Structure P
């Protein structure tokens, strides 16, 4: 069974206040790009904050962030 990259991705994004691209996450976590993209798509707390363009060819990259729940968030009654 393969280890999920979601925990590593979530930890890295929580530490990055301004978000990270999948390529940046690949460098930080050491996980393959495709695994990171797959994890981001499955994580309900991950979202695209904005798009960045880089280089002469204007490559567009999504900058991902995660929702950080407040420590005093009440649990549902049901």
Structure Q
């Protein structure tokens, strides 16, 4: 699927509106979080945040919460 989307001014920012076809493909809807990931070739990939990256971020948050003091001490060395 190739979609050309126009950048639009939204307040002080610039954004895009995703058509229903793209949202259906991502299995996303209004209010959901999506990830924009830089690929090794420099391109950007848009994906549903329910994927692997989100799980990895959840694990990272859990580890940093549990080992906060240890990580702080290691950071001072």
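Values in this text are rule-based calculations from the coordinates and carry no lab data. On a predicted model such as this, the values are computed, not experimentally measured, just so you know. Cβ atoms are built from the backbone, for glycine too; each structure is taken alone.
Comparing mean count of other Cβ atoms within 10 Å over residues 8-15 across structures P, Q, the highest figure comes from P.
Taking distance in nm of label points 7 Å out along Cα→Cβ at positions 16 and 64 as the criterion, which structure among P, Q has the greatest value? Once distance in nm of label points 7 Å out along Cα→Cβ at positions 16 and 64 is tallied for P, Q, the winner is Q. From P, Q, which structure was Rg and Dmax of the Cα atoms in Å = 17.6, 51 calculated on? The read-out was computed on structure Q. Looking at relative contact order in percent (Cα under 8 Å, 6 or more apart) for structures P, Q, the greatest value goes to P.
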